[in-house]
1. With relative contact order in percent (Cα under 8 Å, 6 or more apart) computed per structure, which member of I, II shows the largest figure?
2. Ranked by FRET efficiency 1/(1 + (r/R0)^6) of positions 81 and 161 (r between Cβ atoms, R0 = 30 Å, to 0.05), which of I, II sits at the highest value?
3. Rank structures I, II by mean count of other Cβ atoms within 10 Å over residues 9-16 and report only the one at the top, that is, the highest.
4. Among the shown structures I, II, from which was the value -14000 of helix-only ellipticity at 222 nm (-39500 (n - 2.57) for each DSSP H run of 4 or more, over all residues; to 500) calculated?
5. Work out which structure the value 4.2 belongs to, where distance in nm of label points 7 Å out along Cα→Cβ at positions 25 and 185 was derived from one of I, II.
6. For distance in nm of label points 7 Å out along Cα→Cβ at positions 41 and 153, which structure out of I, II has the highest calculated value?
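Derivation of every value follows stated rules applied to the coordinates shown; laboratory data play no part. Everything numeric in this text was worked out from a predicted model, so none of it was measured. Cβ atoms are built from the backbone, for glycine too; each structure is taken alone.
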Structure I
Amino acid sequence: MDVTLENKVRKLVLNRPSKKNAITIEMYENITNILNDDATNDDVIVTIITGKGEYFSSGTDFFSSLAQTEVDSTQKVKEMIDAFINYPKILIAVVNGPAIGIAATCISLCDIIYCSDRATFEIPFIRLGFSLEGCSSLLYPILLGKSKSSEMLFLNHILTANEAYKLGFVAQVVPADKLEEFIKSLLKFGALPRETVIRNKKLLMRWSKEALLKCNEVEKQILDESVKSDDFINALSSFVAKKSKL
């Protein structure tokens, strides 16, 4: 992962294009630590999260998780989601390409989502024998409505960039070849007054923060149950078998 700071704007770039920017345990830890540290860093006003290459992220790197059996991977995810919820400044996702699984759910915790015209949003948890995470069980029905969110969460409907814009899930769709230029234009927001940003972010989160933290806690508990289920074990075995043939 590439981490930069310019004009009081932190940029986190998921940089594993050969792995479709799949997120490892170490990356979860790094994102958590950066967000928590920057929460009290006066030199950071805005944080941008984006990806390098064709994908924003294909979600959790399951092989990374399986290789670290001593690590509570669902706890690492929970800690990162808590860091998103608790972040007291402006958090922006710039989705450059497909966002799958946790990559599609955690961005709903950002204050603003922009995306390229190549972006898609997919949550294949049901067919993977997985349960919802990233506070998607609370936020997706609110952001997309019950019917469309259920179509995504149960039936694996892939949301396109244009659909996401029409539904208000993203603030703007940017041509893919203009995305880097667009990200550079966001650097001007590092000049926003820090205390006023924090004060207003606190106000905006006042009615939802406690509910989101509780949602994350409950989702973690159910996630721990789901990863022990036959549905998940069978889906994971099939996933590993397919990967081993490639």
Structure II
Amino acid sequence: MSADIVPDSQWKAPATDNSKESLTRVQNIIGDFDTDHTMKYYDYWSQHYEKDLEVLDYTVPDEMVTSMRQFMSDDEWKVDNFQVLDIGLGTGQMAEALKRHVNYDGLIDGVDGNEKMMEKARTKGLYRDLQQHILLSDSPMPHDSNKYDAVVCCCAMVPGLIQPECIPDMARVVKPGGVLFFTTRSTDGNQSFKNRVDAQLDKLEKGGYIEKLTTKITPQYSWPTKEDASEKQCISAILYGVKKLKETPAKAA
């Protein structure tokens, strides 16, 4: 890990104005906001998003691909017609991580609620199809069931964005035998939300629909502290990986 994980109450101020501004923008997206508020914020944040991720040492996509490689060989990514769906793709960091680590140049579709973020992803030329859609528990994704070999959702399952009750729909589009990897924050203030994530996964596992592969704590954003620039602290995430065993219901049982 690139930084020690500490309780929210012990976070120290960032060392630089740039890291302070970036951290403020990251924190401003977290909350039980309505969809209109969230999308307007992303319209604004799209101008700063990639720079903020760089300033705050955002490496979750790389951590996710590294974890996926523990359960999938690099050769699997090269199988003809292997397909990936990137949920909440932002500006395309997951596609870039797949290119870096497994040299994946196959089919990647993406879905995101914000068009301005996807505009930046399109310029990278790594996606086949991008669709604007706000994923809600009563608004399933416009993708066929049992279609994708790998489905990823990196740092988009948080209050104000994708809710835990959407996990069954995310699993729906995975092929039996395929994998779903996603994250949520593993911070003090996100524990009740995380408990809802765990409850959805437990229901799917109990029904025999999925097999849990991994649960891993990883830094999400980190920064040098004002008191000691050589010290880094971070907001942590929890990374989940599951394998789909059989066709799932649209909603958890």
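1. Largest one: structure II.
2. I
3. Details: I: 20.2; II: 13.9.
Result for mean count of other Cβ atoms within 10 Å over residues 9-16 over I, II: largest is I.
4. So the calculation was done on I.
5. Of the options listed, only I reproduces it.
6. Values: I: 3.3; II: 1.8.
Comparing I, II, the top value of distance in nm of label points 7 Å out along Cα→Cβ at positions 41 and 153 belongs to I.
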